[in-house]
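Below, each structure is written out as C-alpha cells.
What follows draws every value from the coordinates through simple rules; no lab data is involved. Small disclaimer: the values here were computed from a predicted structure and weren't measured. Cβ atoms are built from the backbone, for glycine too; each structure is taken alone.
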Structure 1
Amino acid sequence: MVVSKLKQLINDQLNVDIDLTTRQRNYVEARGLYFTILKNNTNLTLADIGRSVNRDHTTVLYCLNNFDDWLKQNPYLAEAYNIILKKVDVIYHEAEPKDIKRENADLKYQNFQLKRQVKRLQKELST
C-alpha cells in the first residue's frame, strides 16, 4: 500500500515512471529518491525495495550511497524530495488508529502461525 502510493507520488512529482528500465539520469535519481524514502521509513530489506521496481539490492545500495550527492548537484531533485517527504508524512498520519490496530493484530497472528510452523518443521527435522 505505502509502496504503490509512494511510487505514484514520485512519478507524478518528477514526471517519470520509476518502473521503466532506463538509465537516464532523471529516472535513476527518481529511483534513488524512492529507495531512500523506503529505506528510511519502512522495514523493507534492500532486496524487497529493489524488487518493487524490478531491480536488485545492489542497485538500491548504489542509489542509497549516491543520493546525497545527487541532492547537492540537482536542486530540482532536492526540492522534489522535500515536497514528497511532506506528502509521505501526511500519508502516514492519515492512517486511522483502528487500521493500525487491525494491522498489528494481523501481524501478531501471522507471527504466531509462523512460530508454530517453525516448531513443526524443527520437530520433523529432528525425527
Structure 2
Amino acid sequence: MFPGRGAIGAGASIGNTVDNKIQYADNFTWQKGKHLLKIGGQAIRFRQNRYYAGNNGALGIFTFDGTYSGAAYGDFLLDALSIKGRGAVVGKWGHRHWLDGLFFQDDYKLSPSLTLKLTLFVSNRPATR
C-alpha cells in the first residue's frame, strides 16, 4: 500500500515566533560659556514570544522501516515500530529583557586650540525580567 514509505502521517511540526523591540531614546545639548554639555539616554525592551511543538511535532511520529518483516507495510501490520517519537503540545513561552544606557559629556574649551572632553557612560547588562 505504501511502498518505500516508512512513516505514517505527519508530525505536525508547528511553531510560531513573534519578536518585538521597543526603543526609547533622547539627547539634550546645552552650551554655556566654555562648556558644551551633552546628556542622553536610551532604553530598549526586547520581547520574544515563542511556540514550538518540538522535534517530534505536536502529534508525534511512528516509523516502520521493514526491520522485522522485510517490508515497511509488513512492520505496520505487525505493529512493530522501528522509531517512535512522542508529541508535545505545550504552551507559549517567552524571553524578556531590558537594555539601557545613559551618557554625560562635557567638552570644555581650555583655549581656542585645546578642548578637554570628559565623558561618563553607564549601561546595564541585559537581564531577564
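General observations
- If semi-axes √(5λ) of the Cα gyration tensor in Å is computed and equals 66, 14, 10, the structure in 1, 2: 2
- Structure from which -27000 was derived, helix-only ellipticity at 222 nm (-39500 (n - 2.57) for each DSSP H run of 4 or more, over all residues; to 500), options 1, 2: 1
- Structure responsible for 5.2, with distance in nm of label points 7 Å out along Cα→Cβ at positions 25 and 81 calculated and labels 1, 2 on offer: 2
- For distance in nm of label points 7 Å out along Cα→Cβ at positions 41 and 57 computed as 2.4, the structure of 1, 2 it came from: 1
- Among 1, 2, which structure scores highest (criterion: mean count of other Cβ atoms within 10 Å over residues 33-40): 1
- Comparison of 1, 2 - label where relative contact order in percent (Cα under 8 Å, 6 or more apart) is highest: 2
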